[in-house]
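A.B. asks: Each in structure tokens, the structures are laid out below.
Each reported figure results from applying straightforward, stated rules to the coordinates on display, with no laboratory input. In this text, all values refer to a predicted model and were calculated from it rather than measured experimentally. Cβ atoms are built from the backbone, for glycine too; each structure is taken alone.
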Structure I
Amino acid sequence: MKVAALQMCSGYEPQANMAALEELVAQAAGQGAQYLLSPEVTVVFAENREQLATVAGPYEGNPHLARAGEIARQHEVYLHIGSLAVSLPDGRFANRSVLFAPDGTVEAVYDKIHLFDASIAGLREYRESATYKGGDRAVTASVGEFTLGLAVCYDMRFPRLFNTLARMGAQVMAVPAAFTVPTGEAHWHVLLRARAIETGSYVIAAAQGGKHANGRSTYGHSLIIDPWGRVVAEIDGDQPGVVIADLDLAKVREARERVPVLANERDFAPDPGFALSR
């Protein structure tokens, strides 16, 4: 199966972002891609909770998701909206990933589990959990002949999630993201390649790229990695575009046979005299 990662530069206006998405879907589908992944915050890339509240609606009856389903149906593709913010009753949002089948129906839904909360000396405190509510469920889905594991951005720093997805049968991992430039330059390739190598899986990573209306700059470099950790296709930069590759599931089986990490893993406990900290 041909798969595609779509690179975008989403802004404040959902309609403009959906129009840009539709153009990229047409481009990728025209090249034979059957599964297409868009970046994190595809629908709107807001700066804060107050801005999100003006544009992000609930999941049920969401007009942007309805349009995404129509795009999937029109092009007869699996269209994976990397994520969008959906409003929750407690005033926060879910950073939700939604996979549409070629008939336009929803195949899977995943809420980003890991939220970035950090206090760094000399810098302002950043608390993603003040705006978003984290999910609590690992999700896989059938996409044609392969099983897909769902993740979003910061999730890529937590190997246990990907190990769990592989144990659930995932052969391909979807990682939509909106990495900043400094962390992208330092960590983007190495983290994604590590997740592919550790699980013997393909990794498809669709990124936001460029200077956004909210003032942020994202790294881009959307890419597809094979189960041996090789980058097989990449957008070399931060401009919007499409990257496409063919998946060969035999390579998943081969990688897992040659380095049987999933089979060799063992449970263990910390030394009883050692207190774990968070």
Structure II
Amino acid sequence: MTDVVVTGLGATTPLGGDVASSWEALLAGRSGARPLTEEWAEQLPVRFACTMAVDPATQLDRVHVRRLDRSQQAAIVAAREAWAQAGSPEVDPERLAVVVGTGVGGARTLLAQDDILEERGARKVSPHTVPMLMPNGPAAWVGIELGAQAGVHTTVSACSSGAEGISLALDLIRAGRADVVVAGGTEACVHPLPIAGFAQARAMSTRNDDPQGASRPYDKARDGFVMGEGCALMVLERADYAAARGAVPLATLAGAGITSDAYDIVQPEPSGRIQAR
């Protein structure tokens, strides 16, 4: 079986604008949750979220900012960091692939442009709307950034999207379709509509007076999750390919498994048997 290693990491998260600052804050036990001060949040039942600590738009040129949804901006920032740490490998483009998972993709763009359409008319809608809103946009832009020609893929499976993207990357390398794959997940949809929808489903914490203490998934007093945004990507390589170019592995991806409960659209199968499998 082909061994697969990790040679680069990149991230922009609610804890920091890169891997080092995010990891440092995580080890220090800091929370990325903060109050939402925007006017649109005033009437929502949940008025806090884990927004990115560093606005990705501040790390890109104006052309990218204008043409990219926020989820795509985050993906470019994370991809550049991961690629640099991997040593910017001089891989044959036809042996380089990208897999970036996302739950909803450019939903913020979709909602914003719909507002423009309703309020100002069709001629005011951005010509970049469709590439900005499509879920495979982040993967496509990372693929363009790196020149990947072995395939650009998007896994869309709600909270599992990024993990499934890494699993697909493993399969691509072991199937012989690529030597190097940039893989992970991105999401940036802190917006009143999804917040209201999750709140109506009673899925989100309502600790508006204590955002820092709201995310407590294993606590008996937990009352829901906290909306977040960000991106994390890694560079995966065939182990012998990485060794041949002198790359230092950060980890080995030993394997992955995917199952499906076929039970309910939101609730997990209660015995846990299928997840265990």
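A.B. asks: Could you figure out which one of I, II the value 21.4 for mean count of other Cβ atoms within 10 Å over residues 46-53 was computed from?
C.D. replies: Only structure II yields this read-out.
A.B. asks: So, one more: Which one of I, II has distance in nm of label points 7 Å out along Cα→Cβ at positions 102 and 230, as calculated from the coordinates, equal to 1.8?
C.D. replies: Values: I: 2.9; II: 1.8.
Considering all the candidates, the number was obtained from II.
A.B. asks: If semi-axes √(5λ) of the Cα gyration tensor in Å computes to 31, 24, 19, which of I, II did it come from?
C.D. replies: II
A.B. asks: Quick check for you: by relative contact order in percent (Cα under 8 Å, 6 or more apart), which of I, II is greatest? Walk me through the numbers before you get to the answer.
C.D. replies: Values: I: 19; II: 29.
Once relative contact order in percent (Cα under 8 Å, 6 or more apart) is tallied for I, II, the winner is II.
A.B. asks: As an exercise: helix-only ellipticity at 222 nm (-39500 (n - 2.57) for each DSSP H run of 4 or more, over all residues; to 500), calculated from one structure in I, II, equals -9500. Which structure is it?
C.D. replies: Structure II accounts for this read-out.
A.B. asks: For mean projected area of the Cα convex hull in nm², for residues 198-261 alone, which of the structures I, II scores highest?
C.D. replies: II
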